[in-house]
Structure I
Amino acid sequence: MSLVVANRVTSVRMTPALLHLGVGAGMFLFLFVIGDRLLHDSDTYWHVKIGQWIIDHAAMPYSDSYSFTRAGSPWMSNAWLSQVLFAAAYSVAGWAGPVALAALAVAAALVIFLNLIESCFEPVHRVLLALLAFAVASPHLLARPHVLALPVMVGWAGGLIRAVDQRSPPPWVLLPLMVLWANLHGGFVLGLALIAPIALEALWQSGDGQRIAVAKQWSLFAIAALLASCCTPYLHNTLIAAANILSLGPVLSMVSEWRPADFSSIGAFEVALLGLIGLALSRGVVLSLPRIALLLLVTHMALSHVRCVEVFAFLAPLAIAGPFRDRAAAPSYQAERAEPAASWLVSMPAALAVIGGALALSVAYGAHRDFVPDRTQAPAAALDALRQHRATRIYNDYQFGGFLIANDVPTFIDSRAELYGQHFMMKYLRAAEGRSRDEVAGLLDAFQIDGTLLTPEQPAVQLLDRMPGWTRLHADDVAVAHVRVSPAK
């Protein structure tokens, strides 16, 4: 290396791409090290199971074969691609595979997020915003399909917002992202819904003579995005399946991840929300009415349902980044640009070193680490006791459904709420509350239940202890099992 080039290299600052890559690699390693935290949900069990079925049969499921209460009923897997990826990763590396896949998706989302806000904030502020977004979203970051779709969501929403901020036509290059999103997770309907407020802002910004042309452009883009979302093995039925979850009505408020946000104790979401309000007040950030509508939409989603908190975490900063940049003075760091040749000489080897180092460290750590799903989701001992008793129709707790599916035990219920429907879910939830012994007994008799598998804190456990014809078979800190000792009426 010549002295001239050496002097250039030593004067080159870390490029944004390298900074973002470093943050992503660090986050990947962090999540991989705490990988058990990503397995804190029994849904991962059945996602892997169904993904393996799709691989083995080279086909898509169209009916339920995992429960005895809805066996044969129409059911489609709107997250089939995520399930296949999780199953493939599991077959290669055990539970380390889904952990690594989920960690990589979160890291990719952060890198995309940092790239999208690069021109709006100084490096240290970008990193802090990314870490705050991660902290807010962390309660819902699990080895599940919505996490694999997270980088797609960030890229799609950020691309649409950037197009409006730059007063550009609709970003048609993003349509493949919609195709990918629709195959990864049913949350793609959010991507379709985002088009309306963003297109409205494009109209808001355009002059009187341009509005018709802009309206045509965004209308055609919306139609194209709708068609792109149907590019799945289920075609247009993908939209129907994704929308069915919204028809569950009051059931949603009774399932933990669909419950409203809880502010009884301070958390990252509350800090971020209050910080956003404080930032807007202190800096005088002015948003257009459509942009305000977009910000209120993602805030409402996060307040209404805990599972939507990652939408707020990433989309709220993207929504205010452009107006914040326009309101604030131009950041001084933009004035210093490294020469492209010298920057490449530093960035490319450094990027390869970062990627290679993260890969080597994760492989070395994974070779000496056994990842284990949360034991509170895996009632192995209680299930063994029920099997030895030859119980075949088990009334199970909602959170045990994934574990039962993974162990080839037909479920009474599991987290595929759209399959069971509002009426069935309400009957189950009322019985689980244990308010009426007759209601519980009626449900057990109606479905000819011969065994139960519930968490110790379920009120129905105490009812079963006193219910004629039933006896406690097994109990530990994970689950309590009862069996029927007299025939159902």
Structure II
Amino acid sequence: MTDFTTDRRALLAGAALIGGGLFRPGAALAASGDLAAIRATVDKQLPENTARIQDWIKHPGIAAENWQMDAACDYTMGLLKDAGFQTVRKVPTKGQPGIFATLDAGAPRTMGIYFMYDVKQVNPAEWTTPPFDAVLTDKPGFGKVIVGRGAINQKGPEAAFLAALHAIRASGRKLPVNLVLVAEGEEEIASPNFHQIVQTPDVLKALKTCEGVVIPSAWQTSNGAVQINLGAKGPMEFQLVSTGAKWGRGPAGDVHSSYHASVDSPTWHLVQALNTLVSPDGHTPTIDGWFDNVRPLTAREKQLIAQTAAGNSEAEAKKALGVKVWINDEPWQASLERLASQPTVNIQGLVAGYTGQGGKTVLPGRAEAKLECRLVPNQTFKEAEAKLRAHLAKRGFGDIEVNVSGGYDPTETAEDSRVIRAQQAVYSRFGVPQTLNPRLAGSWPGSVFTQPPVSLPAGQFGLGHGSGAHAPNEYFVVESSNPKVQGLAGSTMSFVDFLYQIASVR
């Protein structure tokens, strides 16, 4: 295991105050003598680092709407060049372009970094400030924050990582590891083409030299704690469309509702199809063969979940989600086990006919539902799609269009990998409470890295705080008033220490 301690001389030489607590740098950073110079540079560059996040937010790209994507890609490439990457190349795909970048520091080890440059859609009417204005404001309990789409997911944390590179270079120090970075513009539509980027021959060759891959994140809760995820569920995003024309029954377009006495309804046809996907409890998937390959939680995973349950507040979790009970009225620990272990079939949206004010007395000729599934080991994306299509066809719903827009497999990374142990070391030195989580209930395309042909450990890392991903008023903390939570400077320093730790961890 990693040695979390440092000798007394290194501590005295390298100790620095960050976020109200004593930060004890790793042996590599402390022994290098680089800490004081880098930290001073981080503080000096805080205004420009803050402005970099704001400007990035002002250059959005929304893959779901195919809006400004080339410009967003080009802007991100410019940020990478400014941060010192010597090679920055656009990688074409069947969809939105990706980015391949390398930074050769002449170091013995190389670290892989994953970026996303696309963001979720917005409804400006739901925001207190325009979502792409990147307004800097005070948030009670947290301090000065940037509000804007992409602030926490993921431009704030990614910019904090770039700030670490700027600080190391500007302080006249040498980066302790080489970097290989891959970025995509389709993360928010379930990464349908990311594998094309990663499996491009020269990209794959470069990734093969890496210790692992991380996506820069800001994982701290309001009490300062972090969660280290050993995996993540895989998604499958899709749309089901029922039309009279495709069905061969019901109207080709909307007709007067009085005809429902003699004309079939494509809307009810869709509802009946949806009802076959889950049991009457509303949450247990009933797609044929859905659970055939689901791997139960291991004893170690259950142990980790029990520790998480004991160390976190159930009441706070319920309050954050706006719920009063868990499924089946299960206790806290059982609900966390379900969250990590159970695949899901969820309806994101359901639309048919007229939804405006008052009634319109129509029988719609078209109905659609947007769904997503979350997959667990040992399910696969391809298996899930095949089983969904076969399930619907077997029950007489083969006419319903199944439009799969994206997805990938679940992710798993070994607890004893260098990527995980380096995270534990850095978090411990910052005095941050940490828990190991078997599986993130959400998804990121880490399986593209953890599975062949890349076969690397992968995860998320980073201190700092933000919230509101996919929601109105998304924010990222830049100057923290909460002594338990790092602001942008602390987040930046966590990436500095992580890179030094990766360079030296045994």
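Quick notes
- Among candidates I, II, the computation of relative contact order in percent (Cα under 8 Å, 6 or more apart) that gave 26 used structure II.
- Given -19500 for helix-only ellipticity at 222 nm (-39500 (n - 2.57) for each DSSP H run of 4 or more, over all residues; to 500), calculated: source structure among I, II: I
- Origin of the value 16.5, where mean count of other Cβ atoms within 10 Å over residues 40-47 was derived from one of I, II: II
- Computing semi-axes √(5λ) of the Cα gyration tensor in Å across structures I, II gives 43, 24, 23 for structure II.
- Given 0.25 for FRET efficiency 1/(1 + (r/R0)^6) of positions 272 and 448 (r between Cβ atoms, R0 = 41 Å, to 0.05), calculated: source structure among I, II: I
- Parent structure of the calculated result 2.4, given that distance in nm of label points 7 Å out along Cα→Cβ at positions 384 and 456 is the read-out and I, II the choices: II
Readers should treat all values here as calculations from the given coordinates under stated rules, not as data from a laboratory. Worth saying up front: this structure is predicted, and the values here are computed from it rather than measured. Cβ atoms are built from the backbone, for glycine too; each structure is taken alone.
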